[in-house]
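Next up: some structures, all given as structure tokens.
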Structure I
Amino acid sequence: MVEQDKERLDHPGERSADKGKNVQKKIVVRNLSKIFGDHPEKALKLIEEGCSKEEILEKTGQTVGVSNASFEVDEGEIFVLMGLSGSGKSTLMRCLNRLIEPTSGEILIDGKNVVDLDEEGLLELRRKKASMVFQRFALFPHRTVINNVAFGLEIQGIDEKERLERARKVLEMVGLKQWENSLPDQLSGGMQQRVGLARALANDPDILLMDEAFSALDPLIRREMQNELLSLQSKVNKTIIFVTHDLDEALRIGDRIALMKDGHIVQIGTPEEILTNPANKYVRKFVEDVDMTKVLVAEGVMKAPVETVALKEGPRVALRAMREAGISSIFVVTRERKLAGIVTADDAYEARERGEKDLSKILITDVPTAKPDTPVSDLIPVLAESKFPVAVVNDDNKLLGVIVRGALLAGMVRKGDEE
């Protein structure tokens, strides 16, 4: 996860420049609205005037499904639409492939406006570009697993040998190859949902639209399916729009989350951004019971490694740096800023008294380290047992930050708790 980005929170339809660099925008939604009723133009006018969903219904009899929504989704991103029942999340998703016709706005997929597609273009989009996975598995009870998976390919006119071969490949991918000749009612709920996922993947779409895909499953199976999706995504790298009303699920699988209320998108951000910088009271209330340690990561609570010494320096330099910073130990880095270890004030003092000129003899190399995406929950026991801070390093062992007990606790405090 990235450090908090105020611009992204203030402008929820945009990504920060560093995050979006060299990443293709797969989906761009601009000012999308959906009004249910015979006179949508009346509701659209009131939306522009800032009226609420309830006010618009009272004044016009029109129901606002989605209100002026804008966002962008990067290629390969899992983007979660989250909200309570009636928030507009499923309506918004179904507008993306026009299972529900938008009232106004633009939906660009690979730069092409979905709203302008004719019937043939729309059919092509649904068959090849964006596949859907439903909450209810929607399997054909009389078809075997492999024929359920191959159904979309059959509709496309692909010959039997090729479609069954492709179906077998995705069944193996989701761990169901040995069940290919079974009927759906011989499978558990989680297995049936895997068949639904395999059917969507068989078309090799760029985009997966998953509408409450795991909501009908028992909690344990649901957790397994979340793991399965994350594992699968690491292999296939699809662009995924995932709808859920479950905050824990959204936090677990989403690269970014769009939180919706009454048809509006009220905040977009990474799980950490939404938890640590809720945009308003509604978001703060929505996330107040989340266990922060399970969501926050090392990058979000570390402080910059300002107080370091170079490996070539001596104990006098180390002691001076520690004295000025008011600390009792200091990390030692190479010229390339790679972590070499840590020295303590006591050891540096004794080394100075012995007349030693470098830190090699007192360098402690067995220090706790973490990667930027290490969950805070994993760091708590490490800090409890270690007398040293945790060094946050990248894959090249370069020192990125330092975590001490106080910083960890401070990082877990939400702004809302401080007000």
Structure II
Amino acid sequence: MRILIVTTGGITRVFRNWPEVLLAKALVARGHDVRAFTYYNAQSDVLNVRAENIEGVAVERVEPNGWLTREFWNALQRSPKPDVIHIQHLRNQFAFQTAYYARRENIPYVVTPIGPLHDQYLARDRDYPLDAEPLYHNLIWSRREILNRAARDGRVKRHVENFFMHYPVHHANMVIACSEHERDIWTKLGIESETIPLWVDVPFITSLRGETYRENFARPVILFVGQFKYRKGFDVLARAMPDVLQEFPAATFLFVGHSPIHRRELEELARANGAFDHLKIIERVSEADKVRLYQTADVSVLPTRYEGFGLPPLEAMATGCPVVASDIPVVDEVVRHEYNGLLAPRDNPRLLAEALLRMLRDDALRARLIQNGFETLKRFDENDLAARNVQVYERVLQTTSKVNA
């Protein structure tokens, strides 16, 4: 099967656990012809190559200069015609033109949005999307609705973007949800979807088993991996630090993230609550060093306010690092309280600290959760999940063929 993946920046040589690259490589391993269009960025050290082959995936990068660009449209038209197209992410600026092209050329396509509440038109606040009911009525599905709303408020550009963002999921042959929570949102929007979770590169992680990070840290080590955004809850962990330090006065709080947008705010919080000397920030590490950090840590924590899926708990489980995470939809489909991790109410520093303290005190609990984490990975097996994606492709291809017969 000839499969075209259209995404943002998710297929590189650097980030091994991004969903698109794992899927693309898994499809190649199963004998499919896989090409990909992704973003080009001359200033990025991972997206600054126009074309390359990554383990059998032919990648072409195009500058994302808006929802309608001649460069991307020409790239679509000159490329070999695929059997199926897989679009990743709602906010992907290539998605509208890809969906339009697919419909014009009668090519079936599927969409994996990866977190509908990342959508600024659906969530009232993208940093705190679970604080209010989604704005289901706010999405624009038709050109007529653009005109109706623009006539009322004059915000033409905003309404056109709203339409462009949601056109691909509205017309997709199938939407692939990453979680049952996400699938429920699409159902409420009247869109058919099928749940296929994401996964991580377990063979790569296990190849580094036993290796720890080159730098020594005072113990215990509490590890946060993620962007320094309020949605990720870095500030919740920062506020929990003093409670943990009361019982473990030598603890190190290690924050690792490639997008340190609110680093200054994190440092200010730590200074204000007296925990700054226990704060260690590493802005970017290699994939191998990230594994080594998990294997160095005593506990991994995901104090998130919302996740499209949430890969860090799976990464931690694969390394044998116990997990504490927010008790929120999607995350609770991966982390089961007292089975393979501990869940704490979101946005509650005191109860997050209690969960961390319990994990650090109880060696028997840690050992049980770690072992069950290894068992959990069997539910997120690449062979099974890649095959389920292929089954969706085959089904939409078959349906399209019958319609055209």
- Consider the structures I, II: one of them gives -12500 for helix-only ellipticity at 222 nm (-39500 (n - 2.57) for each DSSP H run of 4 or more, over all residues; to 500) as calculated from the coordinates. Say which. II
- Item | Among I, II, structure where distance in nm of label points 7 Å out along Cα→Cβ at positions 108 and 380 as derived comes to 2.8 | II
- Comparing structures I, II by FRET efficiency 1/(1 + (r/R0)^6) of positions 100 and 252 (r between Cβ atoms, R0 = 30 Å, to 0.05), which one has the largest value? I
- Query: For structures I, II, which has the highest computed value of Rg/Rh (Cα atoms, Kirkwood Rh)?
  - Reply: I
- Item | Which of I, II yields 1.2 [distance in nm of label points 7 Å out along Cα→Cβ at positions 52 and 84, calculated] | I
- Query: For volume of the Cα convex hull per residue in Å³, for residues 236-363 alone, which of I, II scores largest?
  - Reply: I
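We did not get these values from a lab; they are worked out from the coordinates using the rules stated. Not measured: the values here are computed from a predicted model. Cβ atoms are built from the backbone, for glycine too; each structure is taken alone.
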